[in-house]
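Before anything else, here is the set of structures, which you'll find just below.
Here, each number is a calculation from the coordinates, and none is a lab measurement. These numbers come from a predicted model, not from an experiment. Cβ atoms are built from the backbone, for glycine too; each structure is taken alone.
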Structure P
Amino acid sequence: MNRTLIITKTGGTTGDWTFKATLTDDGAFTSIKGAQVPNQAAPYTGGTIRSAVTGLMTGYADFTFTASKLPSSSLVPRFENDHGNVPADDTSTWYELAFPAHTTFGGTGIGNWGWTYFAFTPRGLEYWADTASNGYGDLAGDGQITG
């Protein structure tokens, strides 16, 4: 997956800067056979993935926030591999990685966001959408990837 983070200073003064940021993701994924399906709402509750499939994903998040220091692109990690563990850095605060230690943050933080996954499976094209505006991917209409 490729992740792009763009931070724009929108105002403020020294020690109390205001920013907006946009994060975009694009890449590929492989499902894990036997893992729970992503949409756990009815009628998918308790369902598991039948076979490992590979697909494409895209995503985005918008942020508005304040920070006591200015960002530096050299602070954002170029690579991260969590080897299936809980990620070390949460997407909802990813923009904070661009700021030096001891920066104080405020404001709204993450606003609108969404990720969509598509896979060709033995059943045909399957998709799942996980967004801030669709029940966080747990509505029947949000789709499902079962493999």
Structure Q
Amino acid sequence: MNAKTYFERVHQAEKRLYLIRRQREHWAEMATKLSGVSDVKIQTTEVRHPTEDAAIHLADLHRELDEEEKKYVAIVQEAKRVIEQIPQERFREVLTLRYLCGHSWKTIWDEMDYAGQKSVFRVHGWALQAAQKILDRIPNDTK
């Protein structure tokens, strides 16, 4: 896996997490609107009250969100460990701002006091090369 793809996993995991949270919020809102109460017993029959369906979906989404959060934390920790091994401070900084903080290129060049986009892209490219050297030393089963 190349370094850019490796770090973009953080953003992809964030998007999955966001979507699951939105679904969870939706089902919680639906359960509240449908019942106004939270102590409805779940039936095992085929015919269920809409509140029961909402509660079941909400419980499933809650479990799914817990799993996605664990995966996200693991991905961020892995990416952070790789970034921390890069000797050059500015390389670590550009990768952290871009992939761990999710900043735009404009924000990064302003924050790092670069002249413009071209400068940031150049440093970013060098940083990815440095990260790739580290990733190449990591066994494939741990990436």
Structure R
Amino acid sequence: MQTITTNSEDETIRLGAQMGQSFKQGAVIALVGSLGAGKTTLIRGMCRGMGFGGDVTSPSYNLMNIYKGGLTVHHFDLYRLNKTEELDDLGYEEYFFSGKGVTLIEWADRAAEKLPKTALVIEMELISESERKISFIAAESYDFSGKHFD
């Protein structure tokens, strides 16, 4: 596990942009953390790093947004997911397992059993108004039990 601390929104965006530049086709990034932990902010940076210059917003009401940049980004927000079967209706396998584009999943703890073992889990913790602790863990090593973030 690796952990980084950012001290501002701009630092979080810059970190995301650096990460996004290194993503390859088929990457699945599973973000977990409480409300306000900075998941969407980090994703905003990731999308910039992948060449998307438009607005990046959390798709809370429709569960997924698609952004076209150097790579196609499938941005899921599972906050309003009532049960994991709702992902079946979206055809989540096409995004999580196809190897096409990059899949970014906010509130990934709500669908832990559906994530590929190859996913990278990013756990974000709000330390203060501006400070975030960001940890990187392989999904196959991450213990989702008891970590349902509300």
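Structural remarks
- In this comparison of P, Q, R, the computed figure 142 for volume of the Cα convex hull per residue in Å³ is attributed to Q.
- Answer label among P, Q, R for the case where helix-only ellipticity at 222 nm (-39500 (n - 2.57) for each DSSP H run of 4 or more, over all residues; to 500), calculated from the coordinates, equals -7000: R
- Structure (P, Q, R) behind the derived value 0.90 of FRET efficiency 1/(1 + (r/R0)^6) of positions 56 and 96 (r between Cβ atoms, R0 = 30 Å, to 0.05): R
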